[in-house]
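Please go over the structures that come below.
Since every read-out is calculated from the coordinates, none of them should be taken as a lab result. Since this is a predicted model, take the numbers as computed values, not measurements. Cβ atoms are built from the backbone, for glycine too; each structure is taken alone.
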Structure I
Amino acid sequence: MKEAVDKYRDFIVADGGEIVWEEDWGLKKLAYPIQKKTTGFYHLFEFRADSSFVAKLETQYRRDERIIRFLTFAYGQGCHRLC
């Protein structure tokens, strides 16, 4: 999974984004089976980038067979990680 994490970290930075916070949550049990899998690796990226970048990133996530689920959301104006 390290290569997948490195790929998306590089993808964010290459497009002018800035990694603010990163956390590796490791292997966790899924709440329910997804594609016959019961565990998955979780990794959290908090980043700053143009709003148009999110669509490109999500397209890359959908094309990568190693990613079975993802969640992307935007913080409100003036909000940061501790809101």
Structure II
Amino acid sequence: MESPSPMDRLVCGDVGFGKTEVAVRAAFKTVVDGKQAAVLVPTTILAFQHWKTFSERLKDFPARWITSTVSNPPRRRKKR
């Protein structure tokens, strides 16, 4: 993550192996370094769960976490 060029990373594993933790820490480091991060997940439910986790864990830091799903596309999102 110290490289100056953008990188894509795929985190895969069984349930309970810490994929969300890896995503939270990587996204946090990316945001602290002044860049943007995106976390892609396969379902709307998982997107909401990740948004909730990110929002709760990183609430004391100056970052904005949003979720964009089929049922909540960017054009319909309310500004918060």
Study note, to complete from the structure: Re FRET efficiency 1/(1 + (r/R0)^6) of positions 18 and 34 (r between Cβ atoms, R0 = 30 Å, to 0.05): value 0.45 computed from one entry in I, II; matching entry is structure I
Review point. Relative contact order in percent (Cα under 8 Å, 6 or more apart) was computed and gave 18; which structure, I, II, did it come from?
Key: II
